[in-house]
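Next come the structures, one after another.
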Structure 1
Amino acid sequence: MNKIWIAFFLVLCLAFCGCKKEPSPEFCTVEAIAGDHGVIDPSGISTLKIGDSKLYNIIPNDNYRLRSVKVKGVEQSTISSTVSVKALVPGEIIKIEVEFFHKNFYFLTEGILYLQRINIRQDGKIVDWSPREGQSYKFCTDGSFYSNGIKKAGYVWKIIDDTHFMGGDQIFVILVADDHNIVYGLDGFFNGIPAVYEYNYSRP
């Protein structure tokens, strides 16, 4: 009887060993990550069967807008509130990364700005101004900057907080930001007295 049980046990062992398979390669992994001030849904790590697609919803917090969407490290040229990925390569890891910024910077980077005038204020009052019509500027989300359609070499701008940004080695504060107007200020001096230089832009 013992010999029968031993034989049965050996048959089971051989069956399990023979049936052992590697994990199925018919899936890929999707990792969805959202930066501060918004969410991506669903978030985290999930698996996707080869040939299937999955839609992700991107939701900024109040007063924030979507800044960039990267899929597999490549920034998408068209930014929308959804992003879809499709599993094509078995075992591949598809990484989705989204970033948000304050609406002030959405308006700053949305299209071409036309400088209208520069006001100089002291104690809140305009003490001088100069017209600057005809000059166009473009702030790009990648930090580059264009003046009259020409990229300014070596010039980089970056966000400091919701209202301040650094352009070159100077710090600016956004005072007005909407669909048609952008005003930002720069601290300086006028006739030896502290002043704020206001750059007034319009967008068609």
Structure 2
Amino acid sequence: MKRPFPTLFALVLALLGANASAATPAEALDLSARFVRGAGNISLEFAMDQKYATGATASQKGSLLLGDTTRFRLTLPGTVMATDGKIYWERRDATKQVLLRNHADMPSNFQPAKMLFQYLECEPVSLEEAKEGGRRLLKLELNPTRRMGTLRALSVWLDAKSGAPVRIRTADDSGNETTYAIRSLKAGAKVRDADFAYVKTDGFEEVDLR
């Protein structure tokens, strides 16, 4: 009968693996992939800055809660979009309406978890180290053309120890640039069913498309 692997030794190995330095673009991407696979539920805040080819700019802040592979709650100024895995709903303050759909009928191109971590499916091209506020980062350049066809450039800054994404910058074929600064990212976040479930809101009209 084989003896069980010592728990403490396994934990040490896991921590060493999680904090290993990435020497190549492929290793940096793998470090980030391991972070995402082990993160479980994720809670984060972000700031999005857009620079259009016309010279116009736009900024927006929001928060995202990811629960397993099907549930999410995206909060933007005046808008909440969420699904509990059964009902997808959008609440917009400007129209005082709530749109309801079956989860299976939600827009196929709107999957926040996939959108956030789609860089993991792209080809790593180059890697360099960077420092920001005393924090060591890895700047990873990727080729997005196969997986994210409308983009011509993709850069991701990762925490050098954990592989967690810190910033994502994209540029599309029209010359528009978008930067997502990820703040307060918490892996293993505690979530409740109520965080994703739709609750009727007084003063809002329901548009039920189920």
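Comparing relative contact order in percent (Cα under 8 Å, 6 or more apart) across 1, 2, which structure shows the greatest value?
That would be structure 2.
In this comparison of 1, 2, the computed figure 12.9 for mean count of other Cβ atoms within 10 Å over residues 100-107 is attributed to 2.
Ranked by distance in nm of label points 7 Å out along Cα→Cβ at positions 132 and 164, structures 1, 2 are led by 1, which has the greatest value.
A value of 8, 28, 33, 21, 9, 2, 0 for P(r) over Cα pairs in 10 Å bins from 0, in percent, calculated from one of 1, 2, originates in structure 2.
With FRET efficiency 1/(1 + (r/R0)^6) of positions 52 and 156 (r between Cβ atoms, R0 = 25 Å, to 0.05) coming out at 0.05, pick the structure among 1, 2 it was computed from. Write down the numbers at each step before the final one.
Numbers: 1: 0.05; 2: 0.70.
Traced to structure 1.
No value in this document is a laboratory result; all are computed from the given coordinates. Because the structure is a prediction, the values reported are computed rather than measured. Cβ atoms are built from the backbone, for glycine too; each structure is taken alone.
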